[in-house]
Structure P
């Protein structure tokens, strides 16, 4: 049993290190006739068979399927079943894959953005085609810093299915044309977030030009967060990085208006006075 536990732990740690969503299932309560299963573990993934045996007989397959649903929903969960001789409970401890922040461009905004992204528990990759900018010493908190062609690298990642629903891409290159070139490579990818820096006027002109010259439907650009970030009056590179990360968090968490929370209190007080 000890060797099996080591195997499960190693599988769990390996999956977490590889950014693979994984969950540990533990039997925490059993009726008397299943007491031998108490404390047993199994590891479940979304894309492969479970590892480990819980000793729950015919119910085990359906229970592990429920654990996979908890993993897919990124939620810890207690599974509770009424059995003929008592209650069976299992705890599903979910370790979701950390979101991946890809910063395309290693300039003055990218540096504080990489720091903030790391603080927010994102796996951070910085990509730039200039080796003098794409250096690990300039981005000490990033998980990966690459000096490689921008458009070609994004195209390769797309072909390798590395741009998925846990991916957040920020386009802040040294020139707007580079941003646009990169945008064309990722516009149809199933990523969670695409943000592109630029003024309202420039962004509007670029989208209109792409629609007219390349026949891209205008509604496709609705998924692009451009101009990038929440409107907080940011001016400095660090402040711009804060407004970008705030928008990414809002997308990640699936809610939030971006307004000050205290505004709600003031609004309620105004209604009361009225």
Structure Q
């Protein structure tokens, strides 16, 4: 299983593939949160800083701390304009390097299914946020087919290939998110769906950004070129282009928010 887990260690590759999807969902997520300015934020699992930059650009924060285990992702994050305010450090989302009540808002964008113990991760978010503060997440509905790479992964499964998966793919279900948030003692818990779409210039654009932007080498390593071409043919048929050659399709994330009791 370990060799077929989704891994994002290349910040630039992530930017072209998942970073774009993340911002589409992240903007709608922040629309719903509507946070007041001047908050102290922590972005857990910040990756290459795609969502962190939205916090800096949209939320007028007093402080932003980004935490991620991948130094390769953090290296890219530190090149972003957001680094004029945001600080990025290596760390574990299930053991955050901050004291209790340190922040006003904690977010986890497209991360909760990467945690081996999601409940522990949510408890850490709640721990570092002060009373009355906000704890929120959005994550692709992996089990429900909302993952942006689902069109490719569905065809991989049809051909007997095993697509890469995160350690806890069911953690992003709406009912699971609600249980995690209430289980962490958070109040005023809300959950909702986020629907997004993305367009690619043509099939080659989609294939390159989607397949090369993630670690699928474990799934493809033993496959003959003819099998890979068969997969591409099936994906092309699943996602037909418009008259201009563009390919547009959607993805779905689930979100949750709650507040630390006062």
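Given a value of 43, 25, 18 for semi-axes √(5λ) of the Cα gyration tensor in Å, point me to the structure among P, Q it was derived from. This figure was derived from P.
For helix-only ellipticity at 222 nm (-39500 (n - 2.57) for each DSSP H run of 4 or more, over all residues; to 500), the calculated result is -12000, so let me know which of P, Q that is. The partial results should precede the final answer.
On the way: P: -12000; Q: -10000.
Matching structure: P.
Given a computed value of 4.9 for distance in nm of label points 7 Å out along Cα→Cβ at positions 86 and 230, which structure among P, Q does it belong to? The read-out comes from structure P. Work out the source of 36, 12, 9 here, i.e. which of P, Q gives that when semi-axes √(5λ) of the Cα gyration tensor in Å, for residues 38-109 alone is computed. Label of the source structure: P. Among candidates P, Q, the computation of mean count of other Cβ atoms within 10 Å over residues 94-101 that gave 19.6 used structure P.
Out of P, Q, which one gives 23 for relative contact order in percent (Cα under 8 Å, 6 or more apart) as computed from the coordinates? If you can, show how the numbers build up before the last one.
On the way: P: 12; Q: 23.
Computing relative contact order in percent (Cα under 8 Å, 6 or more apart) on every structure in P, Q gives 23 only for Q.
Quick check: 21.4 is what I get for mean count of other Cβ atoms within 10 Å over residues 62-69, calculated from one of P, Q. Which structure matches?
On the way: P: 17.0; Q: 21.4.
Here the read-out was taken from Q.
Every read-out reported here was derived from the displayed coordinates using simple, explicitly stated rules and does not represent laboratory data. Remember, predicted model here, so these are calculated numbers, not experimental data. Cβ atoms are built from the backbone, for glycine too; each structure is taken alone.
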